[in-house]
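Take a look at the structures below.
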Structure P
Amino acid sequence: MPLSAELPETIAIFPLPGALLLPRARLPLHIFEPRYLAMIDDTLKTPARLIGMIQPFENASGADRLHSIGCAGRVTAFSETEDGRYMVTLSGVSRFRVLREVEGFTPYRRCEVSWSGFERDRGAVEKDAGLDRGPFIDLLNRFFQNQGLSTDWDAVRDAEDELLINSLSMLCPFPPEDKQALLEAPTLPTRRETLITLIEFSLHGGETGEMMQ
């Protein structure tokens with residue numbers, strides 16, 4: 001993982017609706033669009049090998065915009081299929097704030113970013129002293145049944161606080177705006193509270209969107 005001093009001022013941006021990356025988590029990606037194949041090629045030539053995952057959205061005029069906060073991941077696994085597609089894994093390094101989009105000659109988007117305010121992301125694994133596992137897992141079980149999902153419940157019960165909460169935040173089928181709320185949660189307990197709110201809303205008839213793979 002790059003040290004704070006090595007985090008670049010400008011990074012490649014991958015605006016993928018519903019795909020959430022969090023610090024110290026891993027996100028597998030299947031890359032096949034030519035512009036993003038070029039993005040991977042260029043990223044692998046850089047010392048930090050960072051790609052910024054971020055949620056796009058349309059403004060009132062229909063223009064394709066980016067949320068102000070995303071999370072950068074380091075390419076830690078890479079393979080190529082026989083037909084030229086890439087299978088990569090990003091390991092979450094730190095969230096960032098978009099300062100401005102950089103104009104250039106690359107087919108993919110690039111942004112100048114600030115890492116300030118997200119020092120916690122590059123520190124120790126977070127704990128959540130307020131996590132009451134029994135009621136939380138009961139709620140999660142009802143949500144998974146409601147959504148037709150399955151999981152390894154023994155692994156869920158044994159997972160460390162951060163791994164559990166961040167993995168659920170990334171994997172649960174919430175709409176992009178809800179994923180953004182989970183990303184922007186300042187601490188692990190806040191993310192857990194947001195996650196519980198979203199699950200309860202879904203169980204009480206709220207709509208959830210499909211995560212784009």
Structure Q
Amino acid sequence: MTEYTYLLKVAIALLAIVNPVGCLPIFMSATSGWKKAERARTARTVAITVLIVLSVSAFIGESILNFFGITIPSFQVGGGILLLLISISMMHGKQGGTRQTAEEAHDMAEREVIAIVPLSIPLLAGPGAISSMILTAQQHPGFWGHISLVIPVALISLFIWALLQLADGITHYLGTIGINVVTRLMGLVLAAMSVEFIAHGLTGLFPQLAAA
């Protein structure tokens with residue numbers, strides 16, 4: 001697999017996890033009544049926050065795991081299960097409890113923090129996306145390997161920014177049914193990726209499985 005093909009695969013998997021299209025109704029609801037300039041500023045802040053959070057996860061995520069004594073195979077299995085649960089929720093047309101709690105949804109009334117919490121964290125850069133970046137960084141070791149992962153993260157962040165800028169028109173055009181269809185398709189892609197993470201983790205925990 002070439003470098004560009006691998007980075008494209010990372011970008012597609014990350015897009016499925018982040019699922020910005022599924023977050024459009026929440027963004028519209030959270031920014032209801034705002035001026036166009038205020039929405040644009042919020043969209044920019046959300047994109048930058050996602051870029052920072054996921055890039056930092058790629059660089060120091062494994063160090064955090066080592067600090068707590070968590071092995072990569074164990075994290076692969078745990079992270080894979082988390083991603084699988086998120087994908088199942090997505091395929092049922094739900095956002096999933098791992099992305100946003102009722103208390104966090106209530107806090108959306110706070111304009112000062114809405115772009116960061118909950119729109120960026122945990123709605124977009126949630127546990128699933130962070131777990132995915134840590135696992136991907138482990139498979140792409142070294143400083144330059146981690147630097148290369150910033151490329152798909154930056155592309156996803158740019159896509160999020162553009163999507164939120166056009167949120168009003170897109171939500172009106174797709175409607176509830178269209179957004180649910182996209183969410184289900186992204187969930188299917190994410191389910192396949194999560195199974196792959198779990199399989200890699202299990203072969204790491206139980207090497208005899210790979211030899212069988």
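Okay, here's what the table says:
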read-out: At a computed 2.1 (distance in nm of label points 7 Å out along Cα→Cβ at positions 79 and 167), which of P, Q; value: P
read-out: Mean count of other Cβ atoms within 10 Å over residues 15-22 derived as 24.9 - corresponding label from P, Q; value: Q
read-out: Given -25500 for helix-only ellipticity at 222 nm (-39500 (n - 2.57) for each DSSP H run of 4 or more, over all residues; to 500), calculated: source structure among P, Q; value: Q
read-out: For distance in nm of label points 7 Å out along Cα→Cβ at positions 39 and 199 computed as 4.2, the structure of P, Q it came from; value: Q
read-out: Origin of the derived value 108 (volume of the Cα convex hull per residue in Å³, for residues 7-118 alone; candidates P, Q); value: P
read-out: Answer label among P, Q for the case where relative contact order in percent (Cα under 8 Å, 6 or more apart), calculated from the coordinates, equals 44; value: Q
read-out: Label whose coordinates, when distance in nm of label points 7 Å out along Cα→Cβ at positions 31 and 47 is calculated, return 2.1 (choices P, Q); value: P
read-out: Label whose coordinates, when Cα extents along the principal axes in Å, for residues 151-190 alone is calculated, return 32, 26, 7 (choices P, Q); value: Q
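Just so you know, all these numbers are worked out from the coordinates, no wet-lab data involved. Quick caveat: nothing in here was measured; it's all calculated off a predicted structure. Cβ atoms are built from the backbone, for glycine too; each structure is taken alone.
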